[in-house]
Structure 1
């Protein structure tokens, strides 16, 4: 469709139950370079969610409703993820003003597209602070380091036993979570905690050095058992490099002995 915004507004204006339309996400952020894959992240503020009928949208080729599958995650909301025949995508959330305000903070990027009752126009916001990386404190830093190194030997154990699903779960869930936590803390440190790494860290490449990003890519190696072992040691190398810099910057105590013990332990296992 030539102008998806006009289509959204036509729908909202034609339905008296819809009282306001809000845009959020990357399209509400003027600093994001637009591309053909951007979603339209939309809130419809309604009087009654029960009266909203998604069939008002035409030419929808695919629709998934997370709020039906996981209602506990979307209290008071109806959510519709729609893909249209022109490849446009709308991520639509339908809720009342009361429900919206219960989870709203003024540090969220937001654009008011329609306000029938003069009640939502004040929600326009260019504030990005809610998306910025948060500092890590010393207790969280130390616990993350110790848990990371503990989980490395669990992955190694799975590889030695030829238990692929176990080893990859440890790597891609447990270890990945802690590595990403440290990567984000490192990026925040370098940019004075006035930066966002984006949803699921999609902008990490932008803020890491080329050397660090090459290491990061190599942590995903998976084709062979040898690759999986290599990915583990790449993870350790990257984690160690970043955590040591964080520790030096903030004068945190770094678990040097624990790291070295685990490295020796893993080196013995792989022989």
Structure 2
């Protein structure tokens, strides 16, 4: 666990590194960060073509046996909902009134702030374990690709919600594969993916396959063993610059799987 001051310094260093300034939308998150020394701060940068979005932060909370959503997160969401039309209906539909929070390993609360507030969003994710009935419910949610169920090989599941400040909501599901399961599932992966995707998977300790109700296709959230070599081999100068600016030794890189197979990645997310 890092002290609040260390995490606040990381937050500020991220803003400085990416030549960005916090906006009023960041203030509630910074307050939450100060009040959450027990959580881990994850900084992020998203690039879509020529557009760079560096005001992206997540706080990861480990569950220590709680039977309800962390009250700090509840307060944050309520405060945001007073200012913006956040739509929690999909969350209530999936989580319901009988959600077993003691089966949540971690919960993440994040923000993705854009130039226009209407394009910004609040993010809420859970990692669940030993909760097969909820995993099945999430994986069978309408508009989630059936490929997500095929790739649900390992125990546990990461799923979450994007609450747009414009009132839109999306469900996201992330089956994970670690190194051993990547090797054991090679015949299945050979059917689902092309050579370029498979080559990236071989270089990683684990991968989350991202599916969403918002759009078709899938994203690859990759944790490479050797980030510098991995990024150098992608030949993406903007990604290389973002990695250098982060100053991080360990990073997660998110790529669009269709772009990977096309050999031309124009968008990515970097997390550290």
Structure 3
């Protein structure tokens, strides 16, 4: 937890790496990243204390208000597979993706090395280009201007859409409207359904988490565990106490057992 505001910052550390400091979840900041080689199991990866200290130090070089270790609410880490082009410095290794189409077996397989989630659409499109000779009836490209699910807002104007949500659900707290609009867009109505007050959203688990959202995520976004909802589909875990998270997990497990019975 660092500051409230709409400004994002990009600063350069003493080793020339750039660090971003982005507004996050209303009253928090998302700070990153580090970039080190990792050779362990992907399941075990986590940000270590040295990486956290590195980011804190980088931020404190630029801001008057100092960040301390106990200000860090959570850290996460992931493994990004990069195509090894022989360069020793992880920061210098290409971030681009490399295709390898293997047609020697019974069925062709396209191997993708590298890439990053922010370019997933382009990667998928170019992957299809690479295999176009295998699909002679493939149609033209169409995804560049296609909205993501829930993103089909008139004129791609989120502010106007958010205003329409507030008018449609005047009983809903402004923060909750923003949460639903930001995560679900035009599909918000599918989740809220016929609710006419907060009680209509079902059980309240704390923060902005209501039963209606949890059920929607199971039904429409393949959530299978409480962690899927608290950490992967949303960031509710940052706003719920440990006791509230445990209560939600117990409810979720009971509901799943009941559904399977």
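For the read-out distance in nm of label points 7 Å out along Cα→Cβ at positions 16 and 248, a value of 6.8 was computed from one structure; give its label from 1, 2, 3.
Values: 1: 6.8; 2: 1.9; 3: 4.3.
Comparing all candidates, it corresponds to 1.
Here Cα extents along the principal axes in Å has been calculated and equals 48, 44, 34, so which of 1, 2, 3 was it run on? Intermediate values should be presented prior to the final figure.
Working: 1: 69, 40, 33; 2: 48, 44, 34; 3: 58, 58, 44.
Considering all the candidates, the number was obtained from 2.
Every read-out reported here was derived from the displayed coordinates using simple, explicitly stated rules and does not represent laboratory data. Owing to the predicted nature of the structure, the values given are computational and were not obtained by experimental measurement. Cβ atoms are built from the backbone, for glycine too; each structure is taken alone.
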